[in-house]
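Undergrad: Structures incoming, each one as structure tokens.
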Structure P
Amino acid sequence: MSNKGIYKRADSPYFQLSIYHEGRHYRFTTKTTSMRMAEMIYNRKKSQLVAGEIKEIQPDKITLKELSDLYLKYSKTKKRSFTRDEGLVNNLLTFFGPDTRAHKIKAYQVEQYQAMRKNYTYGKDEKKKKKLAPATINKEVMCLRTMYNKAIQWGRLKENPTKTVQMFKVNNQLVRFLTQPEVESLLAVCRPYMRDIVTFAINTGLRRGEILGLQWEDVDLERNIIHVRNTKNGEDRKLPINSTVQALLQSLKKPSGRVFLTPGGRAVEDVDKGFKAALQKAKITKPFRFHDLRHTFASHLVMAGVDIMTVRDLLGHKSLEMTLRYAHLSPNHKSAAVERLEKAYTKPYTLEKVEVCT
């Protein structure tokens, strides 16, 4: 299409118009499937805006349920987190009401939702009830924010009530990782297929979905590289593998299909049950998730002296901020930094005697 202001959206066969005028964003539907007609309507609408003949665009009277249905349809085809989005949307609909007009929800109501969720407790045992983590509440609000952003993009709404809402602060600096003895204990009690997966995770730092979805066509044992596809940040990347992973893959090698299979020959779809059983046998009592194997990979790299930028690249982080949580694990990293400065001089710096006036 020659005009970027003319586009189609997933839920309509008609061309849509997007026009910016004097700091405002206007959207129209053309009710035509002809590009030529859409261009004519675009030019007419733009002229009307310049002439002041169009004052204000009314928001679409879409309900929150209708908006969520459109969003989930989009999420199912575009996002890997569709199942999680379903749960988040259900929580939002329960609070705001499915029949509420989406354009009537205001920022203060979103903040009321945050407060309600912050005080929410869960668990069957009254004495052991827990509160939701701030990160969980943030995910729900971010889901709502994305829903509104998509609705604005689709021309269904004009404002996002979550735009000014602040997220809860989350402490992501502390990470749980296994020590070397814990790694050895865990591997010793894993079932063979689970041992392969855990070994692979600790030595590559890949996420669970990336591991379980790995195909043999993405494994290059000649160059010792894995092609990681459908990553969390949406970018494919190449990951080098060490000799441990190379030997593991050689032992599992097949012509095609998924890399990790169950004893019955089916692709492994879930590891939760087997992983939890192994943790119990290894007597790893502190809370530990499968995702923490990724933290274990990164933590041991930093403790071995690998620079933080290389760790970022291996983890596939887009921003350095996510990787900096491991920086404090570097052995004597601050002392080593100032020692380098001293070695830059050919002779040591000494204080000369100075006469002091009295």
Structure Q
Amino acid sequence: MSRKNRNRGFTLIELLVAAAIIGVMASLIFVGFSIVVDNATENQCRKNLDQMGKATFAHRTAHSGYFPTGGWGWSWTGDADRGFDLRQPCGWGYTILPYMGQDQMFNLPGDGDPAKITDEQKKGAAQLVTTVLETYQCPVRREAKLYPITSGAWSGTPPNCAKISSGKVTKSDYAMNCGNQTRVEFDGGPSAGGMNSYVKTYTQSEGMILSYTTRGVGYRMSMIASDEGSIPDGLGKTLLYGEKYVSPDLYESCRSGWDNEHTYTGFNNDNYRSTNQKYTPRRDEPGVSLEHNFGGPHELGTNFVFCDGKVVTLSFDIDSRVFYCLGDRGDDERDWEGNHVDINIQQLDAQNKK
């Protein structure tokens, strides 16, 4: 038989080489797939902020140009009967729901009577705070699900919500810009019996209102208009929402005073964060607990949406003076010492430097 007619098999070396090549190719495919998945997940966070920005624009259009009010305090949740102004005990997370196509969720804590709190309303509120809305969750940080409520104010029965029997509620990974104050929250708000006089007291006492006023866009019982008089720096240079800092150690347990309640409270450091020079954005870090900072789990920086709807990623290395100015709606681009600060939003976006 000639050599040409013999069946030639693979040698062991050839098989090993072929297996090695296939392994390398599989690794490259896996890495490429992982990068695509990671990028898609990162982009989803920016899409969440984009949706929140658009919903806020619709809110402004429907309510005389005003940004969402800051609500009352950490003990309260939304009330569908109390509108969108100072009478509303809840903050931005609740009041933009109708403008994200979530009318049914918005209407849950309602009984048709703004002056009373009924069992019907409380049950609806409990359903609201135990309903997950994926838009408010950063997919890089943690799964969109219910998490423990560890607040002392919610260990019993809060003013306008039934007791949460499961002990778990929905969380937000995003917060509203409350300006450059050193303290973000004040108290839980009024008792249920005092709610009808609460707004009147604050409305009539300008000094009391001003004592809680910040230079941001949302704070306790805020009503910030989107005109030049209210935001002289311009919508495009004033932060609206951003990712909040949470230590990875506490993602699941939520045992901190700044991630211990739920998405639909009033003014509370769970859902509002500061741009003070001491509180520049930080990447989530094990063992480091920060209650006032914006931040997040991403490598490049923290995702924000500005008041004009533009979404950017601000580097964790951002100059504290620049960040301070971005949080102040009327500083004329000057820092806390009165020095002029050059701000170019396009250059600040870390996504442009990838």
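No lab work stands behind these numbers, since they all come straight from the coordinates. Quick caveat, the model's predicted, so the values are computed rather than measured. Cβ atoms are built from the backbone, for glycine too; each structure is taken alone.
Undergrad: Computing distance in nm of label points 7 Å out along Cα→Cβ at positions 236 and 252 for each of P, Q, which one ends up highest?
TA: Checked P, Q; max of distance in nm of label points 7 Å out along Cα→Cβ at positions 236 and 252 sits with Q.
Undergrad: Computing relative contact order in percent (Cα under 8 Å, 6 or more apart) for each of P, Q, which one ends up highest? Mind showing how you got there, number by number?
TA: Values: P: 12; Q: 20.
Once relative contact order in percent (Cα under 8 Å, 6 or more apart) is tallied for P, Q, the winner is Q.
Undergrad: So if we calculate Cα Rg over 2.2 N^0.38 Å, for residues 116-155 alone for every structure here (P, Q), which label has the highest result?
TA: P
Undergrad: Assuming 24.9 is mean projected area of the Cα convex hull in nm² as calculated from a single structure, say which of P, Q it is. It would help to have the intermediate numbers written out before the result.
TA: On the way: P: 33.9; Q: 24.9.
Going through each structure in turn, the value belongs to Q.
Undergrad: When FRET efficiency 1/(1 + (r/R0)^6) of positions 44 and 292 (r between Cβ atoms, R0 = 35 Å, to 0.05) is calculated, the result is 0.85; to which of the structures P, Q does this value belong?
TA: Among P, Q, the structure yielding 0.85 for FRET efficiency 1/(1 + (r/R0)^6) of positions 44 and 292 (r between Cβ atoms, R0 = 35 Å, to 0.05) is Q.
Undergrad: Computing helix-only ellipticity at 222 nm (-39500 (n - 2.57) for each DSSP H run of 4 or more, over all residues; to 500) gives -8500 for which of P, Q?
TA: Only one of P, Q returns -8500 for helix-only ellipticity at 222 nm (-39500 (n - 2.57) for each DSSP H run of 4 or more, over all residues; to 500), namely Q.
Undergrad: Tell me which of P, Q gives 0.98 when you compute Rg/Rh (Cα atoms, Kirkwood Rh), for residues 12-51 alone. The partial results should precede the final answer.
TA: Details: P: 0.98; Q: 1.42.
The value was obtained from structure P.
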